[in-house]
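These notes open a run of structures that come right after.
Each reported figure results from applying straightforward, stated rules to the coordinates on display, with no laboratory input. Predicted model, so just to flag it, every value in this text is computed and none were measured. Cβ atoms are built from the backbone, for glycine too; each structure is taken alone.
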Structure I
Amino acid sequence: MAQKIRVLIVDDSAVIRKLLEKIFSSCADIEVVGTASDPYIARDKLVALKPDVMTLDVEMPRMDGISFLEKVMQHFPTRTIIFSSLAKTGSETYLRALEAGAIEIMEKPSIDVSQSLETLSAAIIEKVKAVAKARINPIKAVIPNPGAPVQKVASTSLARTTHQLLAVASSTGGTEALKVFLSGMPADIPGTLVVQHMPPGFTKSFAENLDKMFPFEVKEAQEGDQVVPGRVLIAPGNYHMEITRSGAFYYVKLHQGPALHSVRPAADYLMKSVAKYVGKNAMGVVLTGMGKDGAEGLLEMKNAGAYTVAQNEETCVVYGMPAAAVALGAADKVLPLDRIAGDLLKQLQTRNAA
């Protein structure tokens, strides 16, 4: 018999604690080993109980959840799901939680708590099962002189803009993985489109934070944005992102078509459009994430002549999306996260020399 996933629930609301216990008790694979109403109680229970997964609220008495998580990851690393009201949390706190080490962030219902949580129970259980398999200490980006002004290089719209285009898919663990990946890229990075699964309202702040770190431009994509070297475009939450071609140039197309793999944006939309319009002049990457989004799109890119890479299992937080891509035979190479950028640059040099 498989060992149960041991969960510690940390929330100052007794109602939420009881409802989460009820949800988890409905799953034979999950055992609630303890609950805590504030971080100080949680600290003692973490040490004593050694749970596989901790669910954590943000707003709590005596210490906020993010400050507590930062301390936990320093002294007693634990797979953590932030369970909070995203509307109240705010984009900066959301991103800070991911930087602190949260593997997933889930919405806490704010009106009819009981009904909403029951509706979400299947999703919550699925997340806990996936997070229980996640790696706690992935590779971190080394950003020189963090906080120092970054010298920007103007993006270019020369005819060569149609020569190379990069499409990237990422999900769980992806916000930090993207920093590692992008830190290996030069100022004249090929025109890059990124689908990172995030809720609406958070992708803009995420893009702005990345823009401060690197010499190239990073922005949340808008309808009609041109894809050019020196620019990275992040798909906005709740919008699928594709590309279209007009003359010698590529442009962003956004829409709210049906969710795919239960997500919007979905990388498969992007990558299939890249396969159609860019073909062999594209490169595709699937990074860490649960589920299978990006696998079929990466295969279409490969079949269209693009160069494709999947992140290896050892460096993924969750080896879901890359595993699905590898299983389909969609990846030309499977590489550690910190080697992907260098490999793509070598591939670019080879292509440019041809």
Structure II
Amino acid sequence: MSDGNQPPIKRKRAEGSPEVSEPYVCPLERSDIWYDDGNIILQAESYQFKVYRGVLAQRSSVFKDMFSLPQPPLKDSDLVEGCPVVHLSDGWIELRYILRSILRRGWTDGKPPLSVVSAFLSLGRKYDIPNLRAEGKRSFYQEFPVTLEDRDKLTVWTYIDVYFRLDNPNLSQWMKLAVIARREGLISTLPYILYKCCCIYSAKEILRGTPASESPGSSMVYLASEDQVACIAGHRLMIEAQARTAYKWLYSQETLSPLCTTCNDCDSSRRAQLIEKFTPLPKICALDDWEEAGHSAQELCKFCAKTARKQHEQGRRTFWKALPVLLGLPQWIKLLKERDDSE
């Protein structure tokens, strides 16, 4: 494979043809995927890739059918380095991702970035490349399991490399995840993804989108209309549900433990936590575990703290079980079928 520092590719011009003034066309660029002995050139945007027809046909039924169609005779001016050029409507970066994976036998640089997983899913579907699409699905399904126990084990991004900034957590990453999941039919990953969207984004951002990046003039990322409805309608339902489940111990008017000897102090502590977390506007945090929610350092006696923690963990499991329905999605048992069918 030659390197990517080649001059722009120029088509041959028939000798003696008159000079004609033409509108500016972005010069073609040779990509870093360029095999000197390749026999087909794929072009996406202004980038060209010289690859192997047989390898693509073997991996993709769409390319196989495309290459099997009879083609009219080509002139020399229609060829690049003696190879026919196939023009594709895909983004060149996404095409590069899938060609790199096909020709180098998979993604070998650790966990793939979200943009790579998205390309595997969308172009794997478009060109019927089962292995790539399966790899993209596997990344999503492993990153977003269907049980709370498995979800709790993932304390960092493990299967997808997603960029987040701690000082600006409401960038569009969670919306991007929701858009990809909805577009690719990975509905069983949506309960947790939409839950996080409700935690992070305002109603205005849910409805009007968020910038795709921090660059000036960045394009916007918009949730699908059904997911906008799910978040707006589900927000209140989740606030009410967490008061009945994970935070029932906080709203309770009764002393948490019969062994408590400092009832007034423990009740005052609970009221202080209630005010801190849920006033003036309640926030969604039902799936935060005990430490994540910051309760371990609160001033409850050891008896009340033990009871509160137990109720909190039980409530989290109850909330998780109800989560899909709160967001207008099928129950977990039906969502599981999606994963069973994909195996």
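Couple of notes before you dig in:
- Parent structure of the calculated result 3.1, given that distance in nm of label points 7 Å out along Cα→Cβ at positions 197 and 245 is the read-out and I, II the choices: I
- For Rg and Dmax of the Cα atoms in Å, for residues 53-204 alone computed as 18.9, 62, the structure of I, II it came from: II
- Comparison of I, II by distance in nm of label points 7 Å out along Cα→Cβ at positions 125 and 189 - largest value held by: I
- Entry that produces -14500 once helix-only ellipticity at 222 nm (-39500 (n - 2.57) for each DSSP H run of 4 or more, over all residues; to 500) is calculated, selected from I, II: II
- Ranked by volume of the Cα convex hull per residue in Å³, structures I, II are topped by II, which has the highest value.
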